[in-house]
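Please find the structures below.
Values in this text are rule-based calculations from the coordinates and carry no lab data. Computed from a predicted structure; not experimentally measured. Cβ atoms are built from the backbone, for glycine too; each structure is taken alone.
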Structure I
Amino acid sequence: MRKTTLALTAGAALGISASAVGSDASDCDHVGFANVEWTGESLMTDTAAMLLEELGYETEVTSASVQISFESVASGDRDAFLGLWLPTQESMIRPYLDDGRAEKLVTNLEGAKYTLAVPQYVYDAGVTDFSDLKDHADRFSAEIYGLESGNDGNMIIEEMISDDAYGLSDWSLVESSEAAMLAQVRRATNREEWVVFLGWAPHPMNRNIEMEYLTGGEDYFGPDQGGASVHTLITDGYAEQCPNVGRFLEQFTVSVEERNEGEAYVMDDEMSNREAARALIESRPELLERWLDGVKTRDGDDDALEVVRDSLGV
């Protein structure tokens, strides 16, 4: 991936209409993305960066924790972050929204899920609700497998333990990366050992692991078994400063099925993010029409869609 340095701040916020897109300011040549090293967020971020590069922009993707990603967008060090999960990250992002340094541009994914999960055989044995965990602490070694340090899901688990919610005061959180956590879950399921872990959808884990999401966690993970939506966060006013990029980002949304397919290319077929992006676009060429409607190249060419189609060969 082409990397460049970015330090960009923006002015007052303004919505982008489908009928009028102005020209980007001169300092919009470089687009900086904050990212977390989760499969779906990394895939979507690298796809957006790839397409913007095809349009003549330079991009930088910087990976960090969720909290640092929020801060980098709020401070203007990065322009956008595509992985704001709500409601689970509400308490983390609220200060930046309230002080006007960052804004939600668009909901880029509806129908997501994020909560605790167990293997199917554990669920079938009677662990179907958060309240069931305490009765089987020995089988689980009183451990819940989470993600990287500072992750919002980890913070929720730690809060549950601190509050003695569901009788979990004697339990502990095992922090790890996405890949390491899933490797541990696969080892456990291969041996039919009991394990409880942070699960989410869309993600290939939902078809590669026979698993079920627990009920009863509404007070911490929200209703509908952790039902969630994913949002694009931008520096306040960035869409006004860079309306062409802003329009692209506002239209850069996917369905659960589309993102599942893209993530499967990465996880199951071992493609790089950009290889997976190309495969997804080849499979669903209508995505480019949706994402690039009314978007121009950096030099103002109105045929941005054709430029990208020709470049990608789709």
Structure II
Amino acid sequence: MQPVSRSSVCLLGGTGFVGSRLAARLLRAGHTVTVLSRDPERHKNLLVMPGLTLERCDLYAAAELADHLRGYDVVVNLVGILNERGFGGRGFRKAHTQLTEIAIDAARAAGVRRFLQVSSLGAAEDAPSHYLRSKGAAERRVRERAGPMEWTIYRPSVIFGPGDSFLNRFAALLAAVPWVLPLAMPDAKLQPVHVDDVVEALRRGVEGSTPSGATFELGGPRVMTLREVVGFVATCTGRRRVILGLPRIVSRVQALVMDFVPGRPFSSDNYRSLTVDSVCAEDGFALLGLRPRSMEGSAPAFLGARESNARLSRWRRRAGHD
């Protein structure tokens, strides 16, 4: 398969954290990029990117979506939610599984050549959480329904970077509590990955430099527990807090209570997802010829380090850096 020098690319979920950075990267590489949204007025800030097209479209309307996708070389599906409004998994199935099925069928009908699906580490139809089950079911839809289209699936661990809702959320929590932060599932294992490394992997998929029919697991260079991640954020932000790791049963109770807190900072489904380690079984970045950046080396720049260089250097040494 020969790399494509320039492609016309349509992003579903392109208004989000990963999607907006992917749009900027693709535009810099010379591709034409369109972002579909059912409410483009809310996302007019994206139009500061020279060359970006923002169009109104109901992604769940199959015929309307197929019409919008005609003439595009590549479709990238980045649509995802971390929590649903209800409790039975219906919201996850709609946003992940149903939308993927509609998108893959619409792309085929429109004559799109390549379909990229952003999933999640741990996605499986027998996983313990609605989030991971719906992502697993979406992957199966891509594999079964892509037909003649080339397709690639990307399964990142938790994604961090400037403006993220991961490290920045913990920074806000640390700022909100005076002395002790009770932390659910402190021993959950994660492999945090920088957003721009995920974006670079996707760019290569857009340009056809990755094999069709492949699934790439994307994780950073270091596996960390959730307690270690929060401790790192505390160091970077200068918030001296005791991190009180909660036993699993107490974590579950906390999640049940948080189910009814506005905004759901933590939910029962989040708890169930954390029972599955978000760690790569295979190094997808190595397969792509990429070397991901470390959280220790890049996050202090946007978290606002306040501690001494010596303390941050200690984290880098633990991560195997100079």
Quick check: 0.75 is what I get for FRET efficiency 1/(1 + (r/R0)^6) of positions 250 and 282 (r between Cβ atoms, R0 = 41 Å, to 0.05), calculated from one of I, II. Which structure matches?
II
Given 1.00 for FRET efficiency 1/(1 + (r/R0)^6) of positions 66 and 178 (r between Cβ atoms, R0 = 35 Å, to 0.05), calculated: source structure among I, II
I
Which of the displayed structures (I, II) returns the greatest value of FRET efficiency 1/(1 + (r/R0)^6) of positions 50 and 234 (r between Cβ atoms, R0 = 25 Å, to 0.05) on calculation?
I
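For mean projected area of the Cα convex hull in nm², find whichever of I, II sits highest and give me its label.
II
Of the structures I, II, report the one carrying the highest value of relative contact order in percent (Cα under 8 Å, 6 or more apart).
Result for relative contact order in percent (Cα under 8 Å, 6 or more apart) over I, II: largest is I.
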